[in-house]
Structure P
Amino acid sequence: MKINIKSTKIELTDAIKDYVQEKMDMLEKNLGSIKVLNCDVEVGMTSNHHNKGEIFRTEVNLNLPGELLRVEKTEEDLYRSIDNVKDHLTMAIKKYKEKRIDNNRQVEEVLVEDVMGEE
């Protein structure tokens, strides 16, 4: 899967790129045969106006056939926000696959009913 990585208000180091790539590659086993049309990842700081510490944000837009899965998480640690996005995206992919399976079953039931009705 080709991933477009963008950073906002932080420097995009090789370590961050590699970590994002590693986490997004883990999603491929959940996707199975589903083709990813586009995957955009944005990492960065939310703003420079916090009283205590920095708040990091990670956003992923995963464009799949018929649907766009979008997940955004904010954390005090950049790597934790990336992990949370991956976990939440895993759940979203499972939900997307279940929805596709249910839609296919409904189509099959309608076809069976049409065939049975013709006889």
Structure Q
Amino acid sequence: MVTRFGWAVMLVTGGLAVIIGLALSLAGLSALRALFVGVNMATMLCYGYDKYLAQAGGRRVPEAALHILAAAGGTPGAFVGQLLFRHKTRDRQFRLVFWAIATIQLVVLIVIAYVRASITIG
């Protein structure tokens, strides 16, 4: 369950993703690529923020919020954030859900690539 604080973190993270994406789009990157980069940068920063809160003993970002950010396209940013901040790397249950999200996304990408190739060939 995502708490009120978790929703606030996701809202701020989403806003940050849009701002980064808009800036990259204005710099010449396609809108979809810019949004993808923005979501991943914001997700990575959210992992860093949660690590900071964990060390400071403050209120934490709910795990559900981190998973939602990954599921929204931020899986690469989440993975980099885990490695960069050494965060959530030992929590077996968290890692299981994270890798399930990553696997589902990979399967979806493979299916999309297959369908696009089939349409192009056919």
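We did not get these values from a lab; they are worked out from the coordinates using the rules stated. None of these values were measured; they are calculated from a predicted model. Cβ atoms are built from the backbone, for glycine too; each structure is taken alone.
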Quiz prompt | Comparison of P, Q - label where mean count of other Cβ atoms within 10 Å over residues 29-36 is highest | solution = Q
Quiz item: Who wins on percent of Cα pairs over 11 Å apart, for residues 45-84 alone among P, Q, i.e. which is largest?
Solution: P
Quiz item: helix-only ellipticity at 222 nm (-39500 (n - 2.57) for each DSSP H run of 4 or more, over all residues; to 500) was computed and gave -27000; which structure, P, Q, did it come from?
Solution: Q
Quiz prompt | Read-out Rg and Dmax of the Cα atoms in Å, computed value 15.9, 58, structure in P, Q | solution = Q
Exercise. Kindly point out which one of P, Q the value 25, 10, 9 was derived from, the read-out being semi-axes √(5λ) of the Cα gyration tensor in Å, for residues 5-68 alone.
Key: Q
Practice problem: For FRET efficiency 1/(1 + (r/R0)^6) of positions 53 and 101 (r between Cβ atoms, R0 = 30 Å, to 0.05), find whichever of P, Q sits highest and give me its label. | Solution: Q
